[in-house]
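Given below, in the form of structure tokens, are the structures.
The numbers here are math on the coordinates, done by the rules we state, and not lab data. The shown structure was predicted, so the numbers you read here are calculated from the model rather than taken from an experiment.
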Structure I
Amino acid sequence: MGNRKRNPALNVRRKNRSKIIKTIAQFLILMVLAVILVDAIFDLDKYREPDRSSWHQEQGFIALSYFGVGRTATSKLVSKSQLDAQLKTLYEQGYRTISQQDVIDFYTKGKALPEKALFLSFEDGRNDSALFARPILEKYNFKATFLSYANKMGNSEHKFMQPKDMRKMTKSGYWELGTNGYRLTYINIFDKDGHYLGVKDEKELTRKSNVEYYNHYLMDFIRDENMIPLENRAEMEARISGDYDAMRDVYTNKLGYVPGVYMIMHANALGEGMNKLVTDANTDNIRKLFSMNFNREGNVYNTKRSDLYDLTRVQPASYWSTNHLLMKIRKDTGQDLQFVRGNREAADRWDVQSGAAEFAENRIILTSPPSGPGTVYLKDMQDKRDVTVTAKAEGNVVGRQSIYARYDRAKESFIRLTLENNEIHVEQKKTGQAPEEIYSYALPPVEWEEKDLQFDKASVYSREQTLSGARDDEQYPVNIRSARQLELAIQGDKLRVTVDNDVLLDHQLIDGSIDSGGVALESRYHEQNKKDDIYDAVFADVKVVSQDQNQTDDGKRVLFNNKPSGFAGMIGSIQKAYNTAVDWAIETF
């Protein structure tokens, strides 16, 4: 009985102790974030202006615009370490940032630029972008433009930087300001079944995966379910001008001026198939308000012949490796760039036949060349006929990640295991013949969340198109990642394939003529990704083991292994757990 009387008080003390610990933890996290944010906002270091008299390049510049930066990568945000790696590589290869005025002077006064000129920007006006990008800008003395939406100023969405903070940012010299417009609102929306949804703000679209046809607020007449305009020309022009007027008023009142750079939403629309009256309404307002407009996305290079109001930039996706970015820059500019190799000891074990490969800790990040395969071949494999290859394929679902065994480069014969759009394909190729599919299997669905989906299909369309429903049979967005444990084992004329510890093939007969060759990995883009023909295959914990029965020394049987073990493996697990905990705390508190 006595114990029962003490239990309520004991429970209360435990609850109070738990509340105190939780409160202290929240306070400490908030204090750390506050210190970092204050340092970012006040920009205690100062930008060092370049010696422009040494600039002599008159061909053009590249423009990169990141959607946002997070502590760790998400489906939309690049991680701070990822941003650092990419900007560090560009800096080491001679790129230097240019200002808005440098761009204006290049086009209006014929002034020169640095040998490798970079216009750098961060879109969407996010706090975390300013927080995590600022120390990286300081490290390389880079200048960047910070873009925002006017209607986010003074509202209750705390993830967006506010005017007083923006003004402080610019005092350091590392930041200039720009805008993506007044609002992020969609019009003329239809779902996959052809149902009309009308006009919706970004926050109102809770089921983005169900949206198939849409346009941005400034890119068309507002139309009804039959795609008939609900407004005449004068009303359309008044609505569009009203948005620009509201943008002008907000920035003038909150900042004291309208930023000079505009990156219109959506890109690649003005002058490309949209209604000419709508184009003219936008163009008139843009030229009145702004010094330049980045109207296009998808090509990184602006030449001397480009138009100040029709500039182009590339938005590096969160899944892009450093080599992916370099491959894209090389494709668009023709410049000779040095790809990142990573761990030299591991890299020296492989022959890069095409594309680029970065060996980073336990991963091989294999970047394909545009529209082609990226391939690496494990050296010293000529006499290793029977092998087991295991790897975790961690690249995007939409793409091709392949493992080759008995790959004879001279005879062009092989056994190939491919993970493509969440499907398994097993093929054999005999000399002089086309690949023959032995087996295919659709894997269990990959789960992804609505917040992972990025809208990238805004366009002009007809009522007939909306009635036809979905435009294609795409199952996964191009930015969704997955991880599949793959194993390919060959002994004699028998093949075994295992995926996520499930044996899909066992004792499968293969052609006897495919009796020699080595191990290779391959990366290739999938045609579903219409915006990007470069793909990063990611192979983690790669292990190649000889199955030669004459060998008894287990150490010699392991031909390659980049999976961390022992103390290094333990440290990696602790670091991963720490990052997960910190990310959870930031999201929760």
Structure II
Amino acid sequence: MARAERKAAAAESAKTGVMTHRQILLVLAGLMSGMFLSALDQSVVGAAMRTIADDLKGLELQAWVTTAYLITSTISTPIYGKLGDIFGRRRLFIVAITIFIVGSLLCGTAVDMFQLAAWRAVQGIGAGGLFTLAITVLADILPPRERARYQGMFLAVFGTSSVLGPIIGGLFAGVDQVLWVDGWRWVFLINLPIGLAALAMVVAFLHVPHTPKKHRIDWWGAATIVMAVVPLLLVAENGRDWGWGSALSFGMYITGAVGIVAFIFAERAAKHEALLPLSLFKSRTFSMATVLGVIIGIGMFGGMMTLPLLLQIVMGATPTEAGFMMLPMVGGMMTATIVSGQVTSRTGKYKPFMVIGPILLALGYLYLTGFNADTEYWQASIGMILIGLGLGQLMQTLTLAAQNSVPASEVGVATSSATFFRQMGGTLGVAVFISILFNQLADTIPAAFKRTDVQAGLKDALTDPAVIADPNNAEFLASIKSGNMTGLADKLNTDSSFLNNLDPRLARPFLIGFADAGVTVFASAAVVVAVAIVIAIFTKAPALRNKSAVQEAAEAAAH
């Protein structure tokens, strides 16, 4: 009887688009399992990359492994959104998980860094669909007003993965073998059981009604978006090594600019069949939410990438410890998401969070401009909490605004577009702010050496026989004698581990210099986020619709 009732309920939801609470929770279980797979992978691989690069004898190529994944995951995001609108979310989500699992298996068999980069690109193709399709399915089954309440669960997945990732990555990187396989390879192979479990849950539970539509695929849009995005991502990831003004970088700028122009013309010609319909930007709310997403992406990722570096270099934390130390930010994000989601669900108002979010984010960065080499962890955690509280209100609210501003038939492409532009903003933010951080070291470290307290400490250390006899201090002492500290300062760009064994009095100017450079990043991020505050104030926030995208589609089909 119960089985017959379930079938009847499924048939009814297919007709009306209205799902029961139990059906919604089962769908969410499938979605979150796929999102967990993608989110965990990013943090696990990041923690183990140094060990992987050393074992494959390609430390100088590790940036390409990251870039390959970034390029394919970013480009595939809007493509998944459009194809999901055409062929149905469930089918595409299953394809995305399958590609990700295959890519993970291939990564685990890589014999050199070139192979690993190629297989990470395959992984990225799958990863591009996991997040954007999950958020879109949520829009399919829930009205905007109810949607915010459930998005806290999604953020909990990211919070959990951000803590577990560095721990798991560190554990696998730290052992020689597991079941006769190199330990680091399990960083990728662990995705197989997790991915197969996620795939089983999606197949079993993710049943979202879909009305087939006749569309032609925008091949010109797909080709030109590759031409536009790939050069810009390449220069963003490698510009610091190539030189931002080098001929190679300029070649990438020009190619990307030509690609953007070609993409706009291709989308204009494709009209409503476009990969990213330009008609979406006729909505002032969608346009402003997109611009806000780019700016927040720049400020968010730029600042957040700096914090773990400060925790590890200035405070001496290991990558695993740094993962735990970021918990205040994760806690702030989860708290803000849950509270803002509940308030949005009850009141139907989300505009206040679009303004309060960037204000708190800016306050967090302004607070961290007081960071220095003597800052206690509890003091830094206050800034992390403020940043988390700001991001928790923004991440779901901007997506909600973009989804609510377009017809139900375009909710997939709207979601993927919002995600795509935020990712591009994040990539730009990381490139700009990490460059600011390391470029500032050329000024902040020499300035630290001139400080009276630092000079007193150095004088004391240089007359200590134990310091002179310690081989860990030999390179520093040689640099002091030659009067050239540039080499050691430059070494911070590639390998900061020498600071761990250096006498604290000798290491102190480097820690001060790095902390001061980090402060410059936080101040710059605060300025960027201040621009977002102004834009948010003038962004219109139409009332949230009371029906899900599936309900609206079902009603349209009935008429």
Structure III
Amino acid sequence: MKNKNLSELMSYAGKHRYLTYLSLVLSVISAVLTLLPFVFIFFIIKEVIEVAPNFSEAVNVAYNGWMAVIFALISIIIYIGALMCSHLSAFKIAGNMRKTMMSHIAKLPLGFIGEMGSGKIRRIVNESSAATETYLAHQLPDMAGAVTTPLGMIVMLFLFDWRFGLICLVPVVLGFASMFKMAGPQMAEDMKNYQNALEDMNNQAVEYVRGIPVVKTFGQTVHTFTRFKGSIDSYYKFCIAYCKQCRMPMLMYTVFVNSAFAFLITLALILTGGEAVAQSVLLSLIFYVIFTPAIATSMTKVMYISENGMIVNDALTRVHSILDMKPLPDTPKPESPKDNSVEFKNVSFRYNGAEMNALEDVSFMVQPGETIALVGPSGGGKTTAAGLIARFWDVSDGEIKVGGVNVKNIKKSELTETVSYVFQDSRLLKTSILENVRLSKPNASRNEVENALHKAQCDDIIAKLPNGIDTVIGTKGVYLSGGEQQRIAIARVMLKNSPIIILDEATAFADPENEALVQRAFEELSKDKTVIMIAHRLTTVRNADRIFVLKDGKIQERGTHDKLAGADGLYAKMWQDYQTSVNWKVGGAI
């Protein structure tokens, strides 16, 4: 692994970095001690051959045997100590890395989550940090030992009989040549492509799981989700191609590193010239046949260490894909909104990597206390416009003002307090209802939470829960429907009591009964507030003060429901289509 990568990992370790360094020292000592039993084995073989066939004269066999065992045990104990030190440090580093990433993610605009994908972010936070943990806990100490062991082995190869030592290097060199074919520069690129394929498949899997209700309802198969199936196919094709690419080099490597005995026997036959085997040749042959398998083990460690080093390098690159993203800039001279108005002035916006603008020269004004609705075909820019108000992204051109102040000049914390956003698919955490609602106001009293839940029409939900508002969602079979979760989310926003409310398809997952309760909750929530609604169910926006119809990122129409429904435009057609769909029933139209 590159030194800069190790230095970066150590920056997360704090005082635990010294445990990492200690683990390296202990691993080196263990690697040296691992070789000493072979020295005593050599003495045993030498003594036995010299006294043959009078083996009773071999008086030092037991002593040398015990010494070999003692040094092997000491080596194991020291290696265990090295692993304990490396694990403590690795856990600390992985934990701090995750905390750093999550802390940074919390500072990034919410639009970042949507663009990167929750599945990809989860995989980077969890698995990239886990890759560094595995490397630091196991591979790094092994690397120190793997570097020390071959050096000690080379000394030993030439210490006892240089001729046999030299012949042992032949399969080592051939094995390294085969290994380089697999673990060379191309492997770094292959490892990156492999992680990309995994990441894409993970991201698509998350989206597929979210869409399972639709799949089961309409009896579809995985083939319906072409992007998910495509990610699986791409991963499969890459893995098969990579395995085929490595098949021959791996075969050659395995053959070479395990064939040292064949070279040794060949040399022994050459040295004897077909005559009786000399004691010195027999001693060297037996010893090197016993010793050379350790070379194969050592080389295999080197191969996997090279691979894991590339994995860590790729993991840190992915960590930086998050940490290098900059939060939206905060103004050095913040201003406070004068009221709860919202204004778009010639706003254009384009997503990263997109070829066309999602919004194009959009202008409109929302007066304090006014309720407006954004409607239009899917992909028209409704959610994008709402997200820009909450500053999920910054506009490409133009400006958005809240209370007469450009949102870029409002302190982020104040903008968050000023604008509340109710998402289409509100998520509750696996904690109590009380704590879920308190997320918007951590210091809220129990009475304040209960009052917010009452206003959000949640009394029936609380009544059926075993422990009331102290019931933990997701445990012991306690789950809420989509509409019920939405009402809890509305209670959260009510507790926050922001002057500007954005409702993004907030009734999308509600059944008729829940929708009626959600609408009542909206009425309570909207009192004395500026409300911006996004909806496909046009009945929910009939009473809006004004309606803006967006298509292809532009405002096509604006006005009240009665005015737009009576005109010959896009809204009138949408209203007619909506009425037809509502009145339709099995067996034909009403």
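Work out Cα Rg over 2.2 N^0.38 Å, for residues 105-416 alone for each of structures I, II, III, then name the structure with the largest result. Don't skip to the end; give the middle numbers.
Values: I: 1.23; II: 1.10; III: 1.61.
Once Cα Rg over 2.2 N^0.38 Å, for residues 105-416 alone is tallied for I, II, III, the winner is III.
If helix-only ellipticity at 222 nm (-39500 (n - 2.57) for each DSSP H run of 4 or more, over all residues; to 500) is computed to be -27000, which of I, II, III is the source?
Label of the source structure: II.
Tell me which structure, out of I, II, III, gives 15, 36, 25, 16, 8, 1 once P(r) over Cα pairs in 20 Å bins from 0, in percent is calculated.
Traced to structure III.
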